[in-house]
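There are structures below to look over.
Throughout, read-outs are computed from the coordinates displayed, never taken from laboratory work. Quick caveat: nothing in here was measured; it's all calculated off a predicted structure. Cβ atoms are built from the backbone, for glycine too; each structure is taken alone.
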Structure 1
Amino acid sequence: MTPKIVFSDFDGTLTKGTEFTAQFFSIIELLESKGIDLVIVTGRSLSWAHFLITHFTYLKYVIAEGGGVLVRRDKHGNPLDIPLVEKGNITHLRGVTKSLLKKFSKLKLSADSFGRLTDRAIELSDLLSDVSMLKDVKTFLDKEKIEFSTSNVHLNFWSGDISKYKAVKEFLDKYFPEISVEECIYFGDSLNDQSMFRYFEHSVGVSSINEILSKLEYRPKLILNGDENDGPDGVYNHLCTLLK
């Protein structure tokens, strides 16, 4: 199957850990040569989406904050933000975040939270170092009717109905109504990719997903194995197989 659009998680999938490698540029060159769009679907912030859009002219769309906001280019080529949740949810999140930081004085938001609109993030490494605080934070968020999930690097939390799949479906319906989910592919390796794994017929896990496989309720339809298929190497190798 030659995908009409390639959707992909960012951290650990298009990057090695959190680092760019040359293979990321190889993926872009391959897809651009075939006339296929790459849409990054990431838990990273709105500000990160702006960075990707402005630094990689090939990218026309980025879905950020776990599906909370879409960034696309306007007619002048500048990033245009399209929130995918109601204003009331954004206001609710802002208030709960203040209460959370007041209750847990040792807690710090991630460095990129200042650039977030529809969610916030806590460095997962900080929480994992104090298991009791992690449990208490999750209990607090549940009480405040705030949703949350973990990526490779963050515990993200938000108000409203946000998921990667919901955002991708809305994106396709609005901008590419002629293209179905079944004609696209998704690459991922994280817990917050589960909505995509659940509903995407062509979902692929790069080999690093094996580290969290036992934690997944929904798994990708195909899992790549071996060091040669870790992160962007796996994405590139699989795309080469599909597009040869």
Structure 2
Amino acid sequence: MNTSVGSTARLVGAALRALLVLTVVTGILYPLAITGVAQALFHDKANGSEIKSGGKVVGSELIGQTYNQPKKDPNNPDEAAVPDLKWFQPRPSNGLGTNSVNTQYSLILSGATNRSGDNGVGKDGRCPTDPKDAEDGTLCKWVVEAKAAVVKDNSVPGYTVRPSDVPADAVTSSGSGLDPDISPQYAKLQIHRVAEKNHLSVAQVDELVADNTEGRILGFMGEPTVNVLKLNIALKALTEK
């Protein structure tokens, strides 16, 4: 009996020692080592790829943001958001918080367009060209309405946007709904409107877009992109000169 108790005590003691050692190694030493390496070699990425403006963190280069005018009634959830057209606009999203480069950013939820490619198409296999003819709640309805808004918002005196000029990323969200980038085509489509709203020359804004366009990874992977937050921060700096 005493032998059995002694054996049990030794096993319990060994188990407790193993638990203590593993807790120290995997719960303290290993996380500290990984955190130290990340902070030393990948400081920006380890801290969330933060973007700063005026000495303050205004967002992450990995998460998109919207640029809307303040609501007339902040407590009214049914009041539609109105884009602030002096800023470059991102891809459509289903729940990004608002900001003004960026003091009130808050992420509410995310979601993609999330419909099949033929959702809402007519018998001819195409979406209606008039939003009134599109069925509510369908991908066609969203895309047609979004395209009409892009054409209307970005057509200014001396520059008219044609529906065929509107790229896909201007009217559909990404898979996560949080994409921080737009295509160079969508950025260039907005140049004339942004220049007019901010009393800048088209050449100045065009140069801004070119400076903030990132090429393909390693020169051949992916597509060129423009980070909207970085672009709008550069725009803000230009307008304040």
Structure 3
Amino acid sequence: MNVEIISLPCEHLKRDSYDLVIIIDTLRAGTTIAKALHNGAMGVYPVATVKEAKKLKEKVPSSLLAGERKSFKIEGFDLGNSPLEFVEDKIKGKNVILTTSNGTQAVKKFKEYGPIVSMALSNVKSVANFSNSYENVLVVCSGSHGEMALEDLYTAGRYISYLDFPALNDGGIIAKSISNEEPIKILKLSHHGRYLSQNGMGKDLAEACSQIDVVPVLKKDPFKIDFFGGK
């Protein structure tokens, strides 16, 4: 098994080289997607822009608008991007249209590179078990506004720790080297983790450490619209 980890979503890679693409955004889109599906959402539709989200709502039945800019809920949306908002009584049986600053952007950039799954610290073990049958895996860390995100690289390292002797690139070696640290320590140390805490969203860090047994797989609905469904 070959695992290539990139710390930012660069697009100069060969598109036909991968059997599976894993998108990481631990703080917070990946965590929120996993939580939504775990709590009964029919699907999560990742979109790049607010305009696209509002337009898609006209096509997707029983849908909620969710997302953030600079970590705060978008005005007029039903939900923000905190996983704590995605409780069962709000989202069960509904579709979620999600737009975020980093995670959903990375999904859009890499959807042509191969089958895509979404991963965060909360579902890293489930995704690792799911991916064991693939030979060439690309792991994309979404980062934060064009900069590397410590929490995403750490999650990549945790992913590697569940695999059986994978061949790694340099990014994988670096990620593996920090994977033995305590999760909450890493999240609190990370730049984005500190930003969330300073803006009253510190509880999301603990939520990101909660374990969820779900693998969000990017699929297409009858209208040929991309959405994450659980596996």
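Given a value of 13.2 for mean count of other Cβ atoms within 10 Å over residues 28-35, point me to the structure among 1, 2, 3 it was derived from. Working through the options, I get structure 1. When relative contact order in percent (Cα under 8 Å, 6 or more apart) is computed for each of 1, 2, 3, which one produces 18? Matching structure: 2.
Matching task: 3.8 is the computed value of distance in nm of label points 7 Å out along Cα→Cβ at positions 4 and 188. Pick the structure from 1, 2, 3. Value 3.8 for distance in nm of label points 7 Å out along Cα→Cβ at positions 4 and 188 corresponds to 3 out of 1, 2, 3.
With respect to distance in nm of label points 7 Å out along Cα→Cβ at positions 132 and 164, the largest value across structures 1, 2, 3 is given by 1. To test your reading of the models, identify which of 1, 2, 3 gives 45, 40, 30 for Cα extents along the principal axes in Å when calculated. Attributed to the structure labelled 3.
Given a value of 15.1 for mean count of other Cβ atoms within 10 Å over residues 20-27, calculated from one of 1, 2, 3, which structure does it belong to?
The read-out comes from structure 1.
Starting from the value 14.3, 43: which structure in 1, 2, 3 was Rg and Dmax of the Cα atoms in Å, for residues 36-139 alone calculated from? Computing Rg and Dmax of the Cα atoms in Å, for residues 36-139 alone on every structure in 1, 2, 3 gives 14.3, 43 only for 3.
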